[in-house]
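Q: Some structures are shown below for you to check.
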Structure I
Amino acid sequence: MNVRTVPVTTADRPILERLLQLHLHDFSEFQPTELTPEGAFDYPWLDDYFTSANREAYLITADGLLAGFALIRCDVPGDDGAWNVSEFFVARGHRRRGTASTAARQLFQRHPGVWTLAFLEHNVPAARLWPTLAEAVSEGPVERVRKIPPEVPAAKSRLRFRVVEQAG
């Protein structure tokens, strides 16, 4: 399978907006989110991915077909410039085929160095994917910080790891 992460252009914004709605709908299973009166999910940070040099948006394709998107950033307060996976979505028809792990590896290679990401522990697919993938790409140990209720509404883990640039 040929998986690619393609930078989002301004012309691609409507595609990203529609995919983001699918992602937020899926995610509402794990974290309660209400629809706006217009029948959409709100994502107030989307503009920042088109205006900030510290944020990047990518479409994910699999064998030339649109399969999802990823939003990454390096402006998380307290993260000392580490890149962070903010949002990551693969459409259901492309899941469990290696699309997510291949796309994530490509993102990590775009910015070798320190990465962080967080996931809700009751989001079973994310809880399976991210720790395994972080271990596979990390140079050195993967730092895992867990937060549990009542500190947070739902148990979540935050991973911090270093990715080295691959030769070739």
Structure II
Amino acid sequence: MSNQIVEILSPEEIRRTVNRLASQVIEEAPDLSGVVLLGIYTRGVPLAQLLADQIQHIEGKQVTVGAIDITFYRDDLDKIQIRTPERTEIPVDLTGKTVILVDDVIYSGRTIRAALNAVAEYGRPEIVKLLALVDRGHRQLPIHPDFVGKVLPTAKDEKVKVYLQSVDGRNAVELRKF
């Protein structure tokens, strides 16, 4: 069987999806001064910035954006090739804040579990929510996103690949079938 690539979201669909997600965050958290968008490396970080830019555009208010690397919080370090960790950048104490973890794709839930463990080292947020551009199912942990751009049922042998302009030079979401 040959590789097959199917475009799931075009650049325009990604723009509209980010706009919708930003609007949902605004509705859910009317006091934006207490919101921290915390992007999970790699593509959750630029996605968090896109959301912050859109919130600024809609509301005229800035939200705090940070970045978190969960490499050493993973429960499968023995099974993965460890890459050079990125730098966690959280510009404020998270205590009492509304933290929205931002990731491009949610799959098993293990990345989010690791992110929750990492967040605990930076304060005690009032609430932690999860935003994912794509939810592809197959959860291994009882974790569910609060904000979802696209629900995309997949087979376990399929891959979802997100491309963002600031990292990849283009915007797209693709489903790769092997």
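Bear in mind that the values in this text are calculations on the coordinates, not laboratory data. Computed from a predicted structure; not experimentally measured. Cβ atoms are built from the backbone, for glycine too; each structure is taken alone.
Q: Could you tell me which structure in I, II was used to calculate distance in nm of label points 7 Å out along Cα→Cβ at positions 30 and 110 as 2.0?
A: I
Q: To test your reading of the models, identify which of I, II gives 2.2 for distance in nm of label points 7 Å out along Cα→Cβ at positions 62 and 94 when calculated.
A: Computing distance in nm of label points 7 Å out along Cα→Cβ at positions 62 and 94 on every structure in I, II gives 2.2 only for II.
Q: For the read-out distance in nm of label points 7 Å out along Cα→Cβ at positions 22 and 54, a value of 3.1 was computed from one structure; give its label from I, II. Can you show the working numbers first?
A: Working: I: 3.1; II: 0.7.
Source structure: I.
Q: Suppose relative contact order in percent (Cα under 8 Å, 6 or more apart) works out to 18; of I, II, which structure was it derived from?
A: Clearly, the read-out refers to I.
Q: Going by distance in nm of label points 7 Å out along Cα→Cβ at positions 86 and 102, which of structures I, II comes out largest?
A: I
Q: Taking distance in nm of label points 7 Å out along Cα→Cβ at positions 6 and 46 for each of I, II, which is largest?
A: Largest value of distance in nm of label points 7 Å out along Cα→Cβ at positions 6 and 46: II.
Q: Ranked by distance in nm of label points 7 Å out along Cα→Cβ at positions 70 and 150, which of I, II sits at the highest value?
A: I
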